[in-house]
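**Student:** The next part holds the structures, each set out as structure tokens.
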Structure 1
């Protein structure tokens, strides 16, 4: 399990953490047609621009742009490609970024979905595509800002976000002409102290968020010098008191990553894929439950007790089996995890197998477990059961993100005492290892 800084835990618990999403999140989305990345990274984008220039027969421009790409002067390459393609530049961008959700493999949106589980209604991104909208649990009601939305950004500063909001800091593909991809675009947004930004509302809103919130950079390497300059500038203005901000990076970058400012800290996960999702799930468990309306504030709580057993009791038809139940009870209350097949002998009980014995025990002794009774069938999809459990127990709102429901239930099983948890049909304990209660939990 990754060590989470105490300050980040506090920030998540107070709702002060803002996810900042870079190209890595969009690049994780796969094309349903071929399994490749649906969206290009910067270098791939410009290599595609070189191919477009070849198709247009502009060989001199092909050589120039390719040379700049080879030297990793990507902003300059973008400038030359845009100029050479002329009116075709915008159509080129549309081809690269204007995809629909139907083009994407559904499962590959998991990283983007996890972003919304971090408890912030505002997500800031430098991406141009609509991936975050697709992944938002409120996708029908999500708000998308272009670079600047003065009235809405003023309301954000006064009242905070009222709806799930994606702020496309460098523009969005629906308005391709305003996308920030070349040096002149960056100069309009990020200016030096002697100049005045064309996007004043956007820049002041960004600076306010950087000075008052804690950013979590996901899929963003902090290689964007113009953006990083904003971080360092705010840090200087407040004499190091702003932040801290956190960047999530794979373990392979531990030895090469250099924080651009003292207020930026790296949190490392083992690798992309499941370990990265696991880290985000861990962070999500630290966020407060966000109600869907003011009436629901007191209605959802992870402290609620629950009786989650999918089978009825035989009740009065269970005759002469109380001794067996008492044996199970004695074993459980000795403080040990119990396997019913080893605790009590019940051959020839006329249909009262291990599962039904566990059912009878759950119904008979449920009052002795103040935090509830939970049944998990190990040979069925455990994630689905945990999500259903979260909803039935009213630990979270039904409209919450699926990952948040799953994380809440998993954490509850691992950490809450005075609760009976029954695992049925366990052939391999590793299947349930991640949700087994800690050894100190009874």
Structure 2
């Protein structure tokens, strides 16, 4: 499969000529390219229509290359609107066919996106195994664009797995490669993820710098998905800084923009970034003292995350519900919600979900007067933080992380309970 950035109209003429001349191989190729072009144009119904036609003809004439490509387009359309089971089935089939066809480029695209789906679901080790296969294939066959795609997603996945310096290495390598290739779109995405990684390590100066650059370079491109991810990331940075008004400006802008329908790019990955948006809005309103709004956004986060098994965001939704219940004095409901969050956080192993959920449980037990359980929960949070810090070779990054206010607050909570008896 090749990324031929040509409009579907250019291939319509090829289709007409192929049909007039009875050239079924060229007809199949034209159908596939038209479907792929409509996918790039975010006209998903037309992309599916022509890709299904290409698939049917490819099966009839035995063109495995076109078959693999058309199935990939069908799967990609399913993925970007949140139909992950259908998407995964398509990519597995396309991977098999592409290998039979000896199409290394298409094989690489399948390995890339087969790594994306488990990443979305919090299956980080599975995702990394697939992505490593893709990197090996890209290096062996000099598939530079495949490498760029995979370095971007490997950065996201390594971050989810708590391998922060591996994430930074992959992303910075990807950023350099994007410059060499003259790429603009993936550059924006990589900048956003660099901001995300630094944000998780509480290096907010670097996080804001990368997220701001990611937003600024994405505005001329105009892709809503890229712009909104950068702006939500920025809102999270400002929440951590305590600048709730600036965070609210970004979040309300993204929320307002996300209500649009029918415009170019509006449905591209909205199912995914809306989960992040609703959790961040809920967190904002909880800090501003509006528990009802916070609870409503937590419910919206879960409503989007649960059908797609987006387990990291499911943790965030349940934790937020627990935190809201805690502020309302509903301790039994808070405990139930937080234990659900912790159970899933342990399954996926994402460090921030573990330490933040353990901290919330510590606050719950402290409010209940269960000092032993509170100490245990705060201790668990610190243990996760120390494990992350122990893997950081960059001493300045480690210092910033361990001295950050959120980390110090957990330490202070633990220290406060030393020597306290029930």
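The numbers here are math on the coordinates, done by the rules we state, and not lab data. The structure displayed is predicted, hence computed values, not measured ones. Cβ atoms are built from the backbone, for glycine too; each structure is taken alone.
**Student:** If helix-only ellipticity at 222 nm (-39500 (n - 2.57) for each DSSP H run of 4 or more, over all residues; to 500) computes to -27000, which of 1, 2 did it come from?
**Tutor:** 2
**Student:** Computing mean projected area of the Cα convex hull in nm² for each of 1, 2, which one ends up highest?
**Tutor:** 1
**Student:** Identify the structure, out of 1, 2, from whose coordinates relative contact order in percent (Cα under 8 Å, 6 or more apart) was calculated to give 9.
**Tutor:** The structure behind it is 2.
**Student:** Ranked by distance in nm of label points 7 Å out along Cα→Cβ at positions 368 and 400, which of 1, 2 sits at the highest value?
**Tutor:** Evaluating distance in nm of label points 7 Å out along Cα→Cβ at positions 368 and 400 on every structure, the highest lands on 2.
**Student:** Looking at FRET efficiency 1/(1 + (r/R0)^6) of positions 120 and 144 (r between Cβ atoms, R0 = 25 Å, to 0.05), point out which structure of 1, 2 has the largest value.
**Tutor:** The structure with the largest value is 1.
**Student:** By the measure distance in nm of label points 7 Å out along Cα→Cβ at positions 184 and 392, tell me the structure among 1, 2 with the highest figure.
**Tutor:** When distance in nm of label points 7 Å out along Cα→Cβ at positions 184 and 392 is calculated for 1, 2, structure 1 comes out on top.
**Student:** Given a value of 2.4 for distance in nm of label points 7 Å out along Cα→Cβ at positions 104 and 384, point me to the structure among 1, 2 it was derived from.
**Tutor:** It traces back to 1.
**Student:** Taking 1.11 as the value of Rg/Rh (Cα atoms, Kirkwood Rh), for residues 48-111 alone derived from one of the structures shown (1, 2), identify that structure.
**Tutor:** It traces back to 1.
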